[in-house]
Structure I
Amino acid sequence: MREAAFIKRNKPKWKSFETQKAAGPDELADRFIELTDDLAYARTFYPESDNTAYLNTLAGQFHQTIYKNKKVKQNRLVTFWKYELPLLLRQHQRQLFYAFVIFMVAVGIGALSAALDDSFVRLILGDSYVNMTLENIRKGDPMAVYKGQNEADMFLYITFNNIRVSFLAFVMGVFFSVGTFWILFQNGIMLGAFQYFFYKQGLLLTSVLTIWIHGTLEIAAILVAGCAGFVLGNSLLFPRTYSRPHSFKQGARRGIKIVIGLVPVFITAGFLEGFVTRYTDMPLALSLLIILSSAAFILYYFIIYPRSLHNRHVTNKSED
């Protein structure tokens, strides 16, 4: 659709939204969803248009209204996770792909380094952890480390630690994305060395079936937080037609939304590690069910659903 036709078709609606008050919370939420749909379409096909900036401003006004109105708080949360966050993730699939590639390259380097140098695992994981794990292996319970703490204490500690690492991956993007690159690379090296250590002990499958019960969501959260860090860093590196401070504000706002969207993932991963992973003798089918369900959720919500939602909006707008 040509931009002139797009504007002609929707301008009366936008003006009515701008000048007429919504009849109630439900109508206000519906208007906001329609505006974000139009904004997503405009950003896709007319990214430099003044009309896109106008829609962004208008959607921002509705956002503020909804946020301040406690009666529509529930609708606001639903809108955020159902529409706003997925569409935002769709805009930044490239940054998510970069985070994934960097992390996986680091995993390979970590595993290769551990294979070539026996002391590398101790350098990365620490002597105390390696010695403790080797002792647990001799006792016939290699995953005993997950049984040493109280469930609730472990849940809280792991959840806050995941939040800290992911928030750090985001904030370090302020150093022109280099900081985010380093956080992803460092964690990838650690994971590669960690998994090779268990492989060398003949326990790779055992470690995978245990650790990835929580690790699937945990690692995914780090990757998505890395995406948010690259969004922040790239806003400084590539401001396009905006001033650098304005571009940075936009990047920071979008990155923060992505990190906030990870909160349920943090909590679920912490719960699994604190309360579920400790049952190392659980049936194989149950372990696989948890791991595969977690992986399916990550693939669907962060990759497949955003693309589907975006394509559906584009199709609806193009049917003129």
Structure II
Amino acid sequence: MKQTFLCGLIACAIVSSSNVCLSTERKPAAKDPNNIVPTTADVHYGPHKKELMNFWQVKSEQPLGVLLDIHGGGWMGGKKVETQRPHQLQHGYHVASITYPLVNEGAVQPAMLDAALRAVQFLRFKAVDWNINPDRIVVTGGSAGGCSSLLVALHDDVADPTSNDPVKRFSSRVSGAVVAGAQTTMNPFVIKEKIGEKTFGNPMPYKPFGAETAEELMNNWDTYKELVLECSPITHLSKDDPPLYLFYNVNREFPATSSSNGIHSPIFGEIMLKACKETGVECHLQYWEKDRPQPAFSRQEFIDKLLSE
């Protein structure tokens, strides 16, 4: 059973006023009205050199929620969002984006999972400084960023109130997740059976866990099983989890005819939708094909409901 350890503004103020130096904030210089740079850029939210956050602060007398964007790239590449269009900052909430350790730079799981969880904790740590409502944080991302977002949304709270690290004292729980092309399980046997083995043309199902091939992962499953399942969102699903919105931008096909279709298959979404219905968690699945069942509202409407209403 998950426990929610949401901080209040008083607690945030106490921690934020501590003498612990956790990050170096860079204030961007110029601003292009069509490409808005962060209010604060490249803040170190964790000890790893790649754990950097951009934050766009929307002016408000009252604390606002945050949409946290986690970039995709198979946990192997990619980079954080560096600019926002004006309309993206007109919904009544702040926006943040992060970089994190990558496989192509020597990282393996659970480094990416731990970074995503810590980013949420860091936002609560900065709640007073950045005028954040700590009870309204939504995670979003595409592909691997979507998988990380779902992991954060469904994971047990990692808050440790007695930690010497003030960031770790805060909750990692969020109000919801909105994702695109997200993998809901990394179990290679499920992927092969439900989606198709051509999915393994993309190395995401095995390289982040230290295996060189899908065959190596499956042939030595006892070695990899615990880590793979820990990094599978569906493993963490329980009835007290927040709402989810899953969008897929490739056609549904089985078996997958290409690795790009397989790794972003809406069948991942169907697996999660079925499990959520059985568990009692709100979940919405949007297909690319318009003739398939669609949610009654858009992704933006879903985000607005969680962060602005």
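Just so it is clear, none of the values below were taken in a lab; they were calculated from the coordinates. Just so it is clear, the structure is predicted and the values come from calculations on it, not from any experiment. Cβ atoms are built from the backbone, for glycine too; each structure is taken alone.
Looking across I, II, the calculation of Rg and Dmax of the Cα atoms in Å that yields 18.9, 57 traces back to II. Have a look at I, II and say which one yields 4.1 for distance in nm of label points 7 Å out along Cα→Cβ at positions 129 and 249, as calculated. Going label by label, the one that fits is I.
Quick one: helix-only ellipticity at 222 nm (-39500 (n - 2.57) for each DSSP H run of 4 or more, over all residues; to 500) came out at -25500 when computed from one of I, II, so which one is it? Provide the component values of the computation, followed by the final result.
Values: I: -25500; II: -8000.
Derived from the structure labelled I.
Work out which structure the value 17 belongs to, where relative contact order in percent (Cα under 8 Å, 6 or more apart) was derived from one of I, II. Attributed to the structure labelled II. I have 120 for volume of the Cα convex hull per residue in Å³, for residues 113-280 alone, calculated from one of the structures I, II. Which structure is it? Answer for the origin of the read-out: II.
State the single structure among I, II that was used to calculate mean count of other Cβ atoms within 10 Å over residues 41-48, giving 18.6.
Values: I: 15.8; II: 18.6.
Among I, II, the structure yielding 18.6 for mean count of other Cβ atoms within 10 Å over residues 41-48 is II.
Given structures I, II, which gives the highest value for FRET efficiency 1/(1 + (r/R0)^6) of positions 65 and 137 (r between Cβ atoms, R0 = 25 Å, to 0.05)?
Working: I: 0.00; II: 1.00.
Of structures I, II, the maximum of FRET efficiency 1/(1 + (r/R0)^6) of positions 65 and 137 (r between Cβ atoms, R0 = 25 Å, to 0.05) occurs in II.
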